[in-house]
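Each structure below appears as structure tokens.
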Structure I
Amino acid sequence: MSELELQIGRFLDEMARTQVSPHTLEAYGTDLRQFLEYFTPPESQPPQPSQFEVLEIREWLADLYGRKLAAVTIRRKLAAVRSLFRFLSREGLIPKNPARLVRTPKAPKTLPVVMTAEQVNGLIDTVAADKFERPHPARDRAIFEFLYGCGIRLSELVGLNMEDIDRAERWIRVRGKGKKERQVPFASKAAGALDAYLAVRQAVPKERALFLNHGGGRLTARGVSGVVKLYGILVNGDSSIHPHGFRHAYATHLLADGADLRAIQELLGHARLSTTQKYTQVSLTDLMEVYDRAHPKA
């Protein structure tokens, strides 16, 4: 095993100990293994970590560009490499972090495609009608009601436990990015869906997860994504509908109905207001489209 491969393994172990999300750990592991492969020619060893300079990092970055990878993908891969060399610098194994001096590629500014309130409500109403003879209709309806009614992330949804639900006050305790906790209210429709689901919820012994799979254990993020995609196809013939789309819809619709941007920031658990402000751009874009269609002087 080369020294670089050994240190990549140590870095990933350190990430696992700090309890980063499984998704982040998997992505960083894949990116760093590809980084290792790039610098490991056939029948030879990669450079020592201390031998890396800015030029080597830029050469690797140029290869990513040459493979026509998306800017957001390149940014993530560079972030993984920067974190690795930051770890090595902190451990005293290299004198400086060469990746720190490499410019981050600019990502294209794209606005999320947001479902209208009519589209969301039509989809959820169809799920509630149980027209497709699905095995867990009450659970599926509750999933949709909480995704849209609370605007929570997919990881936050599957991480909900029974003790996180305050049914009397209609609050849920959510563990977001960086293990930060926040409270999010839920409305009457979500409350009704939750009551119906809990009446039929069957968990294996000692399982505290709110949303369960067919075996009575915790439902995974992939499982929820599959449920959402299936209903998107069955109801709208649209396989692109995903759980995060309901978070976008939640924020955009709150803003359109007059909610304060700072309040939306708190509800979404955004660390920066600038992250929340992208929903303002979506709302203004929608407003301009309405203006262009309806105003006689447009």
Structure II
Amino acid sequence: MLTHKNCFPCFLRQTIIALDRHSESHTVPQEIHMDIMSEVMLLMREADINKPPSYTTTFIHRLIRERLGDDPYRETKHEYNNIALGLYPGLSRQVRASRDPLLTASRLAIAGNVIDFGIFSSIDINGSVTRALEGGIAVDNYQAFRRSVSEAREILYLLDNSGEIVFDRILIEELERLGKKVKAVVKGSPVLNDATRDDAAQADLTNVCEVIDNGSDAVGTILEWTSSEFQDEFRASELVISKGQANFETLGDAGEKTYFLFQSKCDVVSKELGLSPGSMLLKKS
């Protein structure tokens, strides 16, 4: 998808959210925040509207981290990993007790995608879980997904956010129980509240499956900005499970081997899909 005019207010809102997150644990002069806002607006003027919005968002968050000299989401990521880990035992029991554990685990993985501080300043995890388990999935290619899982031996799983990674662990554990070898992919370095190797370790995912990084700090998965090692993994993969809206923005034409599990959180993406904001999707590419 391309950058829309309605993406520009979101670029500014993401900047404000990041600065507010950092201010919760650090004292930064107001002048620095205003300088960052001014520099972000200059970046917005240079935005390539023929690219997905994730390109501009990546440049913005690189600028924020550089000017602050810090990752503004470090504490938030740790906090929401712990919150999700507190939910893990009960959710895991629900999966094992369900009539179709793969379906339940898939829906929970979609529910976890609400943990996104690039878009939201506050979230309702329990409400998202309830909607995923009891409500409808707007785009539901689960039967095709189930067939693809049964046919694959190895699965490449593109993770999205911290906190959410615990919900992904539940789905990955179910895939492993089905005899699949899963490689989970984190970001090469911090961006927003996206999962890195540190988050995978905190979520205990490193004891469930192999964890690799994509060598990139881009929002979503911009293949030309990832490492050659990851590109080889991606090209060779039998099946790709891709989490999150930004991955959908950047990998929407990734081919039939890819399934997108996410919530449509913004008006631009929702309109592109012909859905209402907040819709949940298990969508084949």
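Derivation of every value follows stated rules applied to the coordinates shown; laboratory data play no part. Please read all numbers here as calculations on a predicted model, not as lab measurements. Cβ atoms are built from the backbone, for glycine too; each structure is taken alone.
Can you say which of I, II returns 12.9, 35 when Rg and Dmax of the Cα atoms in Å, for residues 144-255 alone is computed?
II
I, II: which one has Cα Rg over 2.2 N^0.38 Å, as calculated, at 1.20?
It was calculated from structure I.
Given that FRET efficiency 1/(1 + (r/R0)^6) of positions 32 and 128 (r between Cβ atoms, R0 = 30 Å, to 0.05), derived from a single structure, equals 0.30, which label among I, II identifies that structure?
This figure was derived from II.
Who wins on mean count of other Cβ atoms within 10 Å over residues 160-167 among I, II, i.e. which is largest?
Ranking I, II on mean count of other Cβ atoms within 10 Å over residues 160-167, first place is II.
One of I, II was used to compute FRET efficiency 1/(1 + (r/R0)^6) of positions 56 and 232 (r between Cβ atoms, R0 = 30 Å, to 0.05), and the answer was 0.10. Which one was it?
I
Taking distance in nm of label points 7 Å out along Cα→Cβ at positions 80 and 208 from the coordinates of each of I, II, which one would give 3.3?
I
Given a value of 14 for relative contact order in percent (Cα under 8 Å, 6 or more apart), point me to the structure among I, II it was derived from.
It must be structure I, since only it matches.
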